[in-house]
Structure formats: structure tokens, C-alpha cells
Structure 1
Amino acid sequence: MPPVFVVYERAGIKWLSGAVAENVHTTPFRSLPIVIHSEPPAFAPAEPSLARRIFSFPAALVTLVAASVFALARKGLADPDIWWHLRNAQQLLRASQWPRVDAYSYTVFGNAWINPEWLGELPYYFVWRAFGLLGIKLLSILILELIFGGVLYLCWRKSGNIKAAAVACYLAILLGSVSFGPRTLLFGYIYLLALLFLLEDFRARGGMRLWLVPALFCAWINTHGSWAFGLIVLAIFISGGLVEGTWGRVEATRWSSAQLRRLGGCLAASIAALFANPYGYRLVLYPLDMAFRQKLNIAHVAEWSSVDFHDARGKIALLFLVTLLLAALFGRGRWQLYEMGLALLGVYAGLTYVRFLFLTGILAAPLIADFLAFLPRYRPEIDRPEWNALMIAAAFAFMAWTFPTGQQLRQSVDREYPSEILPRLSSLTVSDHVLNYYLWGGYLGWRDPQFRDFIDSRVDVFEYAGVLKDYLDLLTPKDPFPILDKYQIRYVLFPPDEALTYVLQHDARWKVVFSGQVSILFERVDKPAGYARSAVCNAPSCAAMLPPSAADERSATSP
């Protein structure tokens, strides 16, 4: 009779005859009988000290992932929406009521408008009040770190291999960089991760935490329109347990009657929770409104374009897709049916609109980590805490040394937005209609609340009124003057390299009154036909959102 080898196991580490084995099935003794005990004998390694845990290789990997997120997110405040987000939050706290009409422009002043992201705007405003632009940057980085920490955890839970999880998370980070910045959308991804954790907890333990999901949707709909993806994710999760079977590497287990009742109740309660918002059914229908009414928005705004495989982001997306395909063809792990459904949702959304490549990374990265589980696993017995400590220290030193200062952030804003023109604009009246560049509208209104823009990045209200179409026509001007006359434009504020700028520079009816590095301001030599003061909105929402005085507001909104 051959000898019996005893294997002792604790915390995933197996000891065989005094030597540590990664996997019992790969030892040269696999043909011999093996007895597994849950406790190690006296010769087994002692529990690692606190210092060894803090400076372990997994801790170093987590730190390097965090440093990589920081490196991609640390520069600038590039998102043009942040300015009117700050203004919305400021007016909400001052007036104690939600806006229902536009009060920022002269082109759609008084038109119906709802703010679907009011809850996500408040944190940015609070940190701006406390720390200025530095607070906004710090909050956006912390949110991104939290998101990709969650992605890393999902990848580790799926693969059981921290190295595979880190590689998959890096791919997700590269995809997600399309939405790095101070965006309310980031809160939507935090809600999505929370939803995935709650659903996984229900699948593994059947716990009562499932009833946190309706509360999650209540907060989500008031924060960002991405709640619609959350509802789709919940539906896919439930649908994945309506059948049972195995199809190649994909498998599904049918829900029990009790589980199905609880999931159905959770779905119904989540849908009901969506109506707990200040705009009622209109906010619930807003994602459909965007999909079917905002055609120009989706067709012309860059982040709504499809993936271009010729640029760097497209090549990263292609690498991600090829890895996912290899995982489907050659991976050894089992996929749950709902996991495949979530991955397909992410791939479809990301390829259709680059803005959702972030979503692709969140939903598909765990499957890629599972495929990469063949990478050598972490072996505590050969860990080198001193080298790990050096890597951790270097990562923290890099983040501390390169974190932008308030002055650097202000300089980056000045390079992107026409702060140089603000003294000149402050002398204009409401009736002096200014055609502003699309990306600058929110910034100009935030810095000078008396200024009313032609257009800003709240695209929906401008598309409904036809203003967005007219603006797009001005960008490729064959004959811009009928549109300029239509809106009684007296000033044009545009970047130097735009086609409209060139046309006005060569037209005798317009003169340059200011020229800077970022912007050029044109003034019409003769007043436009029908020139008159702007119409006044008498709606209560307009009155509540108007500033008490220009001097007070300009002081309050200075970055």
C-alpha cells in the first residue's frame, strides 16, 4: 500500500510534507492518496504579522492600480458640464426649489427644463465651497479610485488570482479614461457597483441586503440617468435564473420559488422607487426622451460617437474585445448565464457610444480576470515585504508630489476657457446678445451669473427649441448671417481656429474688439435688424434662479 500524504490547509495555503504547494493537483504526488486537514501541524508557517500583511504583494498591486488611476485623472478640469452643475447646486440651495424652466440663456429663457442630476451636483458644490477647484479635483479622483477598487475586487472574486484581477482592472481603467473628470456620471457607476455587490450577495447567501436595492434606485434616479442601465442589469440577473442548464462553458441554475418572489418584489419596489423624485414621471421617462428626441445631441456630441478603431482608444477597446473573445474560446472557468448577458450589454453599449466604454470595463473585466487566472498565483512564502514597501512608498510619493495645486488647476482652466474675456463681458447688458462657443456657455454663466449664453452643454433644452440645429449650422458657415440676424447677435465669442471666426474676420460688418490666446470677441459694426431687449421670463423658477446682484455673484463664483 502506498504511503498517505497529509495536506494541511489554512487561508488557501496547502502544506505537503513541510513544503508549500500552490495546488495539490500539480504536485508530483498526485497519484498518491491525499488526506486534507483544515488545521496546519506544528511545522506549518505562523500567521503573517501585521507588517507583512500591510506590505504584501497584493497590497503593492492595489497601490499601483490606485496610482495608475491617479496618473490618468490628475490633470485639468476638462468637463464643460461641471460649471453649470455648480451653478445648479448653488441655486438649489439658495432658492430651496428645483428648476423647472431655463434661466441661464437668452435663446430658450423660460422654456421648460428639468435637472436630472441635481443630487450628483451637490457633492461637487460642497467641496468647491470648502476647497475650491482643488476640492473638485480631489473628489473626482477619490470617486474614480473607489470605482476601480470595486472593479478590482469583482475581478479578484471571480478569478481568485490578484495578478489576473490587476491586469483585467488595468484594461478597464484604460477603457474608462474616456469619462475621467468631475462628472455626475461617476456616481452612477458607484451605484452600479453597489448593485452588483448586492446581487452577488443575494446569489451567494440569499441575505436581506437585497432590499437595499430599491433605496439604491431612489438615490440613483436623482443623481444621473444611468439608472436605466441598473434596471437592465437587475432584469438580466433575474432572467439568468429563469432557466437551468449547461451550454458549453455557460451554465444557469433556476431560482427557487422563494427566491423568485423576492427578486420580483425587489424589481417592483425598485421601479416604484424611481418615482420618488421632484419631477415625477418626467424624470423616469427622461432616458427614453434622450434616446428618441435628442437625435442631434447623439449625432454630434463627441462622446456619443461610436468607437473608432483607428485611434488609441479604439485600439484599447479592440484589445479588450480580443481578450474577452479568447476568454470565451479558451478559458477554463464557468460563466453564469447572467454574467454573459452583462458582458454582452457592456460590449454593445461601449461599441455603440464611446461614453459607455467605462461601463464595458466594469461589466466585462471579471470575465477577463477569470480567463487570466492561469497567471502564477500569489505565494506568501516567497513574498518580499521590503520590495513591496518600496513600491508602495514610491506610488504614494508619486501621487503626493504630482498632485495638482490650486494654481495649476486655475491655469489649466484658463487654457481651456476664456477667462481672459470676463472683464469685457461684465460690461455688457442682457440685451447684448453674445453667440458663445458651445463648450464655454456653462463656464461663462458660472463666472458671471448676469451673463446669458446662446448655448451651453445642457443640450436637451436647446435641441427641443431648434437652437442646437442653428448652432451646428453656424459651425460650417456657408451663409451665417441669416442665423445671426435671427437671434439678433451683436457679439460673437469663438476660438481663433473655428471656421466662423475666419468668416467674420473677413467681413466688413464685424470687427475684432478683443483677441487673446483662447478666444476672439467680435462686435457687429451696425446693430442687428430688430435689435431690442430680451424677453423676460416671469416664471417663479426664473425669479428664484436669478442672482441678487452681479457684484455678489461674481465674488461668490470666482474659482
Structure 2
Amino acid sequence: MKRAIYLLTVIAVLAMILPACAPAQPIQLHPVKGEFLEAQLGESAQTLNWIIATDAGASKRYASFMVEPLAVFNNQYKLQLRCLAKDVEVSTDGLVYTVTIRDDLKWSDGTKVTAEDYVYTLKNIMLADWLDCAERPNWVEVISGDAVGVHAEVVSDTVFKIVRRTTDPNFVYSIYDLMPYPKNIVRNYENKTADFIAAPELNNMNYCGNMGPYRPTAWTTADGFIMVRNPTYYLARDNGAPYFEKYTIKQMGLQSSINEALNAGTVSYSYIEPQDANSFRNNKDLNVVTVPTGQFLMVAYNQRDNGWAGLKDARVRKAISMVIDKPAVVNDIFGGYADAAFSFIPPYSPWYNDSVLQKTGTNSSGDAQKAIDLIKGAGYEMKDVEGKQRFVDKDGKPITLIIPVAIDSEVQKSAAYIIGQNLRTIGLDVDPKYQIQEFIAKEIFVNKLPGSDKTPEYNSGPGAVSSQSWDLVILSSYGDALAVGRSAIFFSSTGRLNIFGFFNEKVDTLYKRALSAEAINPQNRQKIYDELAQAISDAQPVDFLAYYKDNFAFRSNIKGIEPGYNILSNYQFWYTE
């Protein structure tokens, strides 16, 4: 009898304990319903076999719906782990990167995604000599003049290491962006370029397993790229995401077609032009958000030997920058959908430090006399020319600055007009030379040493000049908010896109420090970036004019959107109210 009572007691206790020990049930934060249609303007991605694509990341973005990268950054530049189990560990010398992936990632055949898949993707595909890969430069180092791939090795099923021979604090950003191919499939196509490119399982990504929130079902010109919800998504256990039954990306060709679809309610989300943003804000069925971008407009000063000699003097360059009216650029060219720019580092970057920059161009008329005094201090005189005070050269001739302008660019033409108006207030005239963009690229951007038979390049070094003389040129480029050191391509003496001939030893030294082991420490890197931003601001090789802003329209019942620079970072958590 006592034994029976004891057994009943044990059973009763187990009955109370076992439910508490049972696996936690998945959480469903929002109901799964509806379809999401993203409208795009322009050409679509090329292929889901993203590693062979040459479309500046469009194909990789499509593929990331099915296989997510290791990590992303949100709008506050806080790291959001995706396939990473924890952040990448970096050795103190900046040469060894230890990567730990989640242990619940699976391919479609049920096998686990392992470190071996990531290492194989790097060693046998990304760095393979039998396949052209646009991302390969992110994974190579220059050793004694030769391009050498980084070394990747498996440590365990969930851990792998990447070993470099040179330091690059920006390298970790490439790691965060890494997406794997399944080794057990891809090894069948190794050293078979045509077969790899055409492989159906690589082009339909039916291997994706639980690696992304969606699965592809169709891709046609008429209907777009169609995906359906992946119910096995590895993050779904925490929140039930994603919350749309279907996600479609469709190319619509014309902005007017997109606008009509937005008004008709058939599009969930799209980019809209600045001139349309205000009218769409009055539509109660739409939510318009304005976000910063990394794209900026600048005017570069020709410091090579075929430009006005005065532009080799930082005082003259600063004087011109002081009077180019940035509020006018922001309002007259961009309709207010831009921010005044003062640096190659975007103002929303975690590395941006407003206090080290010269805020030129914010008080154009008020700074006109200071600008005149700076140019006079550089040795130039003014004299009366037809009733107006003009700066003259050593021969007494009025100084006129040549500005090549792309005839098909409304932005360049408007900027050239504003610059001309502003410079005339300080005794300098401008001569816009309207040309097609191809002519400017060939005759202005590239240069070579006089008498040399070498092919002209964007930066052929000191003494090199372009075939056509110029003084100012209007350019649009992109500021990397994280990998600040990559701006060396413009501002270092050996920078491949240093078309304007800016050669500054201090800046060169700072770029070298930015790539050294010293910069692995974030506090040290911040100090280096501050010095670099200040040195370029002081030297004024270019005048940063404005950072573009983008406008997006969403259906008002789409929730979970976090407006900001990286607005798409949490798309898998958007839902319909």
C-alpha cells in the first residue's frame, strides 16, 4: 500500500514537472496574412546564383531572402546577428577572425549548415580562378604586389577562422555580409564554369532550407520575382516571422506607372521621386518616409598642372567652398530632400564627428569678403573690369574657371548655375562646358604624364594631366558609413579615383594608420578618422555639397517599418495591420 502511494506521488510530481520541461512553443507576434508587393524602377537582379552576378549587389539582395548573411546593421548601426551565434572575434593584431555560426541552420535536405559550407564557399568558389566573382576583391590582400586570397579554415561544425597577413579594420564588414553555398551541391560543379553558371539548383535556390524568411516560386518579366513564406525560417521560433504569405518584387519600368499603382493600392512599397513625395503625403492610404543615403554631390578642384594654378593653394579652394551656397543646393536642386555635406563620412555614420569639420557654404553672402581676402592672401589681385571687381591672373586677364557639365544631367546643370552665381560675387567667373558624359569621362577624368605612351588612368600620379583643361568638376559619389578607410580611393595620393590630383603626405599617413593594427581598437580608429576628416576638411581638395535623401511610400497598413538609412534591415518583421 505504501509503495502504491509512493508511486502515485511520483506520478503526480512528474505530471507537474514534465509540462515545465516540455519544449517552449513558438511565439507568433503577428498574424500571417496578405501579400507584399515591392515595385522597382530600372533593371532587376540578374540571377539567384548571386556569386557570379555583376549588378552591384541586386542579385545578392534577392538571394538573401532565401539565405541570410551572417549579420546586418540597423538604422542606429547596431549589429543584428542573423546566421551568427555571436559577434566575430578579432585578434588584437587584427589578423585572425573567428566566426561562430548558429547550430540550428539547415539545408533543404535536412543536413546542417556547417562551418565547412562557409569555408568551401570562400576557398573553392569566391577565390577560385575558374570563376569570375565581383566580390573577390573583398577577400584578397596585396602581398609584394600580388593579390593573394585570405586563408579560411574549419575549427568545428559551427566555428571557422579567417587568417590575414595584413591588417584591415574594415574586413569584418565583408565577413558580416558572407552568405554560404551548400558544399555537397556545389562541389559537383567545381572547375566547371559553364555548368556552375547554369546549375538549376543554384539558380532556383531550392537548397535554402530554413536559412531565410522566404522561398522563391517564380520569376518572370510580367509578374516579377515571387516568393512565398518559409514556415521553417530559423528566426520564426522567436516571433513567427515572416508575416506575409507572399512577397513579390516587380520591375515597373516607369515612375509614373509606380505612382499610379501606389494610388490604386496595388503596390505595398516603392521609391518615389522627391517631386512626388509631398503629394503622396496627402494620401491617407500611404505612409511616406524620408531617409538619409550615402550618396553625395561634390565639386572637385583640379590641382593638376592643366587647371588654374590658384587651385593648388588650399586658401583659394577654401574661399571658393565658403561661397558655394549649400542651402541653395539643398533647396533648389533637391527640393529640400538633402542635407548639407561637409565630409566624405555621412552624418549618420557612427564615425562622424561634426566638431572637426569646417562648415563652409552655410553663410555664402556673409563669407564673401572673407573669401576675397583669402584669395588675395594667396597672391591674387582684383581690378575693375567693365565696372566690376574681378580677380586677374599674372598677365592682368580676368580669371575664368572652366566647369565641364554633363549635358544630360539636370543636377549638374543646376549645380553649375548656382556655383557660377556664387563665384561671381567674389570676382571669379565660370565657363560651363556642356558635354556628353562619355566625353567628360574620357577627356577630363583620365590623365597621363605628358609625352607618355601609357594608357590614361583616373590617377596616373603627380605631373599627369587630362587631355582637356578644366578647373572644377561636379561629381556624385558614395560615402561608406562604416568602412571609412575605403575613401582612400579618392583622397590618397595613390587613390585610383583621385582624378583631381590631391597629393597630401599627412592624409596619406592617416590612411595608412587607418589600415594598421592600431585601428583595430575602435577608440583608436575614431581618433584616426577624426584626424583624417579634419585634414581633408582643412585641405578642401573638394567641396562636399549635399547628401541625398530618398523617399519611400508604404501602404499605411504596413507596420513594423523603422525609417532610417538601412530601412530594409528588418523587412522580415514587417506585417499587415
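With helix-only ellipticity at 222 nm (-39500 (n - 2.57) for each DSSP H run of 4 or more, over all residues; to 500) derived from the coordinates and found to be -7000, which of 1, 2 does the value describe? If you can, show how the numbers build up before the last one.
On the way: 1: -16500; 2: -7000.
That value comes from structure 2.
Given that FRET efficiency 1/(1 + (r/R0)^6) of positions 86 and 142 (r between Cβ atoms, R0 = 25 Å, to 0.05), derived from a single structure, equals 0.20, which label among 1, 2 identifies that structure? Intermediate values should be presented prior to the final figure.
Details: 1: 0.90; 2: 0.20.
Derived from the structure labelled 2.
Who wins on distance in nm of label points 7 Å out along Cα→Cβ at positions 158 and 414 among 1, 2, i.e. which is largest? Walk me through the intermediate numbers first.
Values: 1: 4.6; 2: 5.3.
When distance in nm of label points 7 Å out along Cα→Cβ at positions 158 and 414 is calculated for 1, 2, structure 2 comes out on top.
Every number in this text was worked out from the coordinates using simple rules, so none of it is lab data. These figures come from a predicted structure and were not determined experimentally. Cβ atoms are built from the backbone, for glycine too; each structure is taken alone.
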